[in-house]
1. One of P, Q was used to calculate mean count of other Cβ atoms within 10 Å over residues 116-123, giving 19.4; which?
2. Out of P, Q, choose the structure whose coordinates give P(r) over Cα pairs in 10 Å bins from 0, in percent equal to 5, 23, 32, 26, 12, 2, 0 when calculated.
3. Supply the structure label, taken from P, Q, corresponding to distance in nm of label points 7 Å out along Cα→Cβ at positions 60 and 156 with the calculated value 5.1.
4. Can you rank P, Q by Rg/Rh (Cα atoms, Kirkwood Rh), for residues 44-235 alone and just name the one with the largest value?
5. To which of P, Q does the computed value 10.9, 31 (Rg and Dmax of the Cα atoms in Å, for residues 20-67 alone) belong?
6. When mean count of other Cβ atoms within 10 Å over residues 268-275 is calculated for each of the structures P, Q, which structure yields the highest value?
7. Taking helix-only ellipticity at 222 nm (-39500 (n - 2.57) for each DSSP H run of 4 or more, over all residues; to 500) from the coordinates of each of P, Q, which one would give -10000?
8. Which of P, Q yields 16.8 for mean count of other Cβ atoms within 10 Å over residues 244-251, as computed?
Structure P
């Protein structure tokens, strides 16, 4: 596939690169083929609804790749435990909370990288670097088993080993959920979390994994959460009078992540179809606001109507000058540069996938 640059693709193709989308089912039917042709997305994320067998998954990913003129990110949320999209085609993988050491994190990172490259993926929306310590374990936020260790230091160590191993295996990792959801008391899938911690705790706990991992140069992508932090000076109020989610806030994305923490890699939103966003903003407006805030890609992982609405809103923002060409090109350049680092898919061998399942089973036995 030819190497693309911001100057070599059209404005419509650039807008497509700003979107990370989901598709409806396990095959490229007529509607999905039309969606890919119309949006020309920068990335596609698969979910359980898309995955039926190893052979089918590889065929689907190869088909998506063939349908895109610009090489797409092909991702999945493969964390293990509750978030295990490969559960129906491989043995269940352990949750991050089950891992007892950096060696364990390294081993599951190696297994996941092998599985994903064999199936045709080039990216994983993992690891989670939210910190769940003893004080936060009682919060009902959907994150408990998804967190590594029991402290900021353990999260940093374990997630760092997972990330470096995953990426050594050819899969781009993505740490999440910036700037930290460990102290949230509700699930952002349902509503906007108000994370009521002070600046000292925020700096010493939640930002620690980001600060230390970014400093190593190993972080290539960061996913931004939909959360508000009412006790922090960074918190903004939107034009609707409500607290602005971190994913739509230039204070969190540009001022904190980019300027203060020095991160110039890929920044993505969490899924914009979550309750935290759709209960307060339209999908189209939220997509534009996320790019204005400094994100490079807006994730919309289910509804084709929502995907098309966001695409139209981004095109309109570009046409009216709300999103300037320089701003769009800066994100497209980061997207294309990172795609050059993604490894091509490995040869698909059914016997090798079966062998990976055996490795998972033995690893689970060792953790038991």
Structure Q
């Protein structure tokens, strides 16, 4: 019997938006998900135009997310959307997710999960109470070799982890781009829409999430120094953070949006008592292994490579020598989310491999990290404990 596609609605991501189309491409890559409706803009006319460009039924293109949830909930169960993808600025993540859950819809949200830590904790309670599925697109965890790195640490191949260095340099906000009306810069540098942080909230959370995902260790304490270099900017555009992990390991996290010439330079190095590893997002199909007692080793992904873990193989689509990159990694989150949701809808227990996507717990960790970084940077004490 052929399995029906999971039906997705979308809030945000209309004409001119970058991340909305990335989400749509990722969602449709594996043929598991179908976009059936959307409220693509807070402007009803622009939302309708976006829906028309996507070829959607005009009756299922809405002028607001409130209208969409109400109308979709009134449709027959086998027609209405089953989950919503939220791709709006940070300030609306919580109200959209909250109303979706209250109307019985599962949620996949762009990161960060919410505008504040208080909202994230509220949302966690709502998710737990509803019993509905919540996913968060920390997309860098979707790369096959990131999953291989995680597996190696979990298996103890690097020994006890001692040191973690994770960086995310960008240079696109080296000038006051927001003053020229550039849409992405405009909302990310606005405290009313982005929250208490620009750089750390936008990309520092990716670095934090990647470090905790690969090592399996929680950050317990940090010391942060945030700086706003561009005159007139209301939020920070650069940050340096010292980290302490629960097992006693130490770390350094650097995120910057004024590092001129850098694009999306996310990279991580993890060092244990037996070995270390390096992974660079710009070259995602290479995992470098460093050993105490043997030469450096390089791993590559590929369906025909039997040396990779089952988890890495499950998230690999192509034979060796064919690069898999950003969209495929993003799609792994949507594919896993959809397969887990399909199992739940059929009354079955999802497979462990399908539950490998970020959840509301990761969202709470991300917001705790942002608020602790800002608190530390503003404090004379400097070392500040991360909330549990």
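Just so you know, all these numbers are worked out from the coordinates, no wet-lab data involved. All of these numbers come straight from a predicted model, not from anything done at the bench. Cβ atoms are built from the backbone, for glycine too; each structure is taken alone.
1. Considering all the candidates, the number was obtained from Q.
2. Numbers: P: 5, 26, 35, 25, 8, 0; Q: 5, 23, 32, 26, 12, 2, 0.
Label of the originating structure: Q.
3. The correct label is Q.
4. Q
5. On the way: P: 9.8, 28; Q: 10.9, 31.
Structure Q accounts for this read-out.
6. Values: P: 24.2; Q: 19.4.
Evaluating mean count of other Cβ atoms within 10 Å over residues 268-275 on every structure, the highest lands on P.
7. Structure Q accounts for this read-out.
8. Of the options listed, only Q reproduces it.
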